[in-house]
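Below you'll find the structures, each written out as structure tokens.
Any read-out appearing in this document is the output of simple, stated calculations on the displayed coordinates, not a laboratory observation. Computed from a predicted model, the values in this text were never measured in an experiment. Cβ atoms are built from the backbone, for glycine too; each structure is taken alone.
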Structure 1
Amino acid sequence: MGLIQPIIVRQEGDTYILVAGERRLRASKLAGIKKIKSIIIDTHEEKYFSIALIENIQRSDLDPIEEAKAYKLLISKFKLKQQNIASKVGKDRATIANSLRLLNLPDSIQEGLSKGKISTGHAKVLLSVQGAAKQKALYNEIVAKSLSVRAVEKMISDEINNKVPSKNKRNSKHAHIKKMEEKLISKLGTKVEIKHSGNRGKIEISYYSLDDFERIMDLIK
């Protein structure tokens with residue numbers, strides 16, 4: 001059974017206010033469905049619903065997208081902070097942040113992750129790829145060829161290296177540097193490039209929002 005099957009509403013006079021299930025309601029409207037199952041809760045019961053939701057996260061065998069949507073619901077509807085959620089479900093804040101980032105993937109990839117076509121490890125690597133079109137193309141290749149996470153990391157690393165200007169290709173990365181780059185991409189879930197020369201170099205880590213920056217800093221700590 002999924003996390004939330006019916007939508008959740010509360011009644012105010014003759015009006016029903018949506019508490020949870022916005023996407024399910026929107027999809028039903030688009031499909032022309034006139035009636036949809038719902039659970040009606042009293043206004044004072046709304047806070048208890050958030051508690052029940054947290055308990056469901058802790059006890060249920062949710063797929064990664066269901067779990068991410070549950071966290072998003074706790075943040076958007078019940079105004080909980082990521083750190084508050086982390087404390088309540090017994091996980092660190094970086095784990096919550098990483099889970100929420102899965103919802104930035106295109107819907108088709110989210111669906112594939114829910115159905116087990118790819119792993120969370122694959123999804124983290126896909127998040128390091130810029131652009132939905134590129135993400136979808138790589139996702140399709142992963143599914144078609146049953147590529148491992150390590151293989152996908154190598155593909156991305158090789159693509160970055162191939163973009164180096166021809167005059168610098170003679171200084172192409174040592175296999176050990178490439179391997180370290182792949183490990184960092186997998187660990188941090190974002191684009192990472194190691195620029196090495198002689199005994200010196202630098203590591204460039206990309207982030208795409210302040211929340212993403214904080215997530216990466218939490219992982220580094």
Structure 2
Amino acid sequence: MDLGNPLAKSIAGEIAISSHPSVIMKKWREIFRLSQSELANAMDVSPSVISDYESGRRKSPGTHFIKKMVESLIEVDEKHGGEIARRFTLDTQSEAILNLREFTNPITASRLLTEIDGQIVNGRKARDITVKGYTVIDSIKAIVELSEEKLKELYGSTTERALIFTKVHTGRSPLIAIKVTKPKPNLVVLHGLKPNKVDKLAVRIADSEQIPLAVSAIKSEEKLIECLSRIR
């Protein structure tokens with residue numbers, strides 16, 4: 001399976017090694033915002049073929065089918081400006097992005113915060129919010145390096161995600177950056193702060209923008225990313 005695009009290789013590899021390829025195939029089709037019919041049309045197959053694979057009625061797809069599917073996802077995205085692919089390649093272009101991931105299945109904010117020793121600062125009902133992915137961001141490098149347009153690309157495939165900022169002193173700068181940027185994340189986590197050390201202006205911004213704000217007490221960036229990687 002010869003795929004030159006790094007993103008295409010990553011998607012194909014995830015499908016090929018998964019014990020539930022049907023789930024991964026559906027996940028990536030939805031990330032690229034295509035219906036089963038649209039993907040089938042791009043692949044020149046019947047929509048029932050896509051439906052059968054995603055439902056598990058057909059056995060695991062072979063390498064040829066996976067290659068054709070992934071290439072079709074990328075090609076259709078390119079015809080629409082390449083927005084999705086750009087969001088997934090940002091983490092290789094900027095040192096500000098420490099980690100970026102989409103979950104196979106959505107989880108609650110409560111589950112994510114449990115994994116990273118997190119506490120809610122505002123919006124106590126936030127624990128039930130759906131989170132479909134996360135981006136771990138070096139806040140200092142992000143503020144220095146990333147334009148407003150690049151800040152939008154922190155969202156990967158969906159805004160229903162947690163933006164987790166490291167190297168945070170008070171939390172004011174990340175929240176100001178989010179305030180002037182659209183769209184907004186489902187959850188913001190400030191790494192390394194205690195709840196009572198979060199800047200009051202940051203909390204007010206989170207309240208006014210209706211963004212749940214939390215902190216993580218995990219000691220290091222490395223441990224933070226390790227704990228996040230355990231979420232399945």
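Points to keep in mind about this one:
- Structure responsible for 0.4, with distance in nm of label points 7 Å out along Cα→Cβ at positions 53 and 69 calculated and labels 1, 2 on offer: 2
- Which of 1, 2 yields 17 [relative contact order in percent (Cα under 8 Å, 6 or more apart), calculated]: 2
- Origin of the value -17000, where helix-only ellipticity at 222 nm (-39500 (n - 2.57) for each DSSP H run of 4 or more, over all residues; to 500) was derived from one of 1, 2: 1
- Structure from which 123 was derived, volume of the Cα convex hull per residue in Å³, options 1, 2: 2
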